[in-house]
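What follows is a set of structures for review.
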Structure I
Amino acid sequence: MKYDELLRAKIAQNADEDYRKFHAGVVPGIEIKGVRVPVLRQIAKEFSVYDDFLEQITLDNYEAICVACYYIGNTTKAVKLLQKRLALVLPLINNWAICDTFVSSLKILKTERRDEFYSFVINYLRSENDFTVRFAIVCLLSYYITEDRVDEIVKRVVKLQGRSYYIDMAIAWLVSVAFVKCKAIILPLLQAQTLTAFVQNKSISKICDSYRVSVADKTFVKQYRIKN
């Protein structure tokens, strides 16, 4: 296809065998060439001048999918176009690494346009694909945790507990971010201990790992860990 040869050459030129071996152990189940994320972001930036890039590449390995995702993040400025492009790449995402770095690259969600996309993010929570659900949860914790939305968001995501390890980890991450931003709303949830033991304890661990939480609050929330 039109840009395949150039993209494959750039990936091959920047591949690091030691990094490939390490990353393959962390992210199994997909072919990995061994190119680091900052380099992949730069490659995506170079291709961002081409409007037809996504339609002219083969997404058959980790690096190519990453570049496509970062390209989407760099170039998508309309919500309808974002939906269309997500329909292309979300079914291909089968690991946390692409999922989470993709979310962080979505420039459109760093603007007021994020409000237009909120209902679509909520809809992705209904997906049968675990990593599409994780994508939605990471979008929510990254861009939508505010006092007026946090209660609704938490109620929706906790219903997904127990579905998969990567979803549960994302839920715990979201609860920890919500605690930082809206402690008065989230603390009663932890005190009630109605989350699963895994999500409850991971949430508290992530809260305790945060540099934005005081030592006193970290000590306080530890008492609400659930003993297995």
Structure II
Amino acid sequence: MMCTLVALMLLLNRQLAGILEYAAYWVLSFPILIYTVKYGWKKALILAIAMLLLSFMIAAPTTLFYLASALLCGMIYGHGVKDGWHNLWLLISTGILTLLSYLITMVLFASVFGYDPQEDILIAQRLMGMLSIENVDIVQIALIASIILSVATALLQTICVHLFAVMLLSRMRLPYPKLKSIYECRLPKWIAWISICIWLLFSLKNVLKLEGTMLVLCISAYVVDLLVL
């Protein structure tokens, strides 16, 4: 049944011209995740191989990579839930695997997966125009922007996988990670102090006459700080 669900999603992805693999390929991790929680990673490994063989017949080569990364993420998350890992380790493992897949597709093999580095350069130019920033290396900015985008996307995808997994596993009466109340989730104070320092540094960048690498690092820290907050 789980293999059939993945096949259905792969066929739907082809009919929609690959929208699923570019927008929400993390959905493919849930069938193997549920199976791993119920039966363990050894039996889930057989199912994962069957899903990959199935994708050779009905999916494109790029979809095969997305499916493989989703299956690996689902198996590790399911194994962690079955073994009682802390939520932090579940999030870290899922986030690292997701980030690696995004870096591979967006940085190392961008042309193969349909990403255009020139678009990143245009986005960086618009960003610098909005922030009134001049005399910086546009290629360096574009590379950092791609990495920051990958980190932000991986973070959001990790949260989606975690919350949907909790919802599905609890509905199916399977073991699931317990969540804290949102009122109990607070950032430590040192993050607030660092954020204030980064904000002041960015606001005074023209006064301090930051140029070159220092200006790029300042802008990158400011964008990451906004993402965290």
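Every read-out reported here was derived from the displayed coordinates using simple, explicitly stated rules and does not represent laboratory data. Quick caveat, the model's predicted, so the values are computed rather than measured. Cβ atoms are built from the backbone, for glycine too; each structure is taken alone.
Some observations on this one:
- When distance in nm of label points 7 Å out along Cα→Cβ at positions 20 and 164 is computed for each of I, II, the largest belongs to: I
- Read-out helix-only ellipticity at 222 nm (-39500 (n - 2.57) for each DSSP H run of 4 or more, over all residues; to 500), computed value -25000, structure in I, II: II
- Value 12, calculated as relative contact order in percent (Cα under 8 Å, 6 or more apart), assigned to which of I, II: I
- Structure responsible for 52, with percent of Cα pairs over 23 Å apart calculated and labels I, II on offer: I
- Source structure of the calculated read-out (distance in nm of label points 7 Å out along Cα→Cβ at positions 76 and 172, 2.0) within I, II: II.
- Of the structures I, II, the one that 54, 38, 17 was derived from, the read-out being Cα extents along the principal axes in Å, for residues 44-155 alone: II
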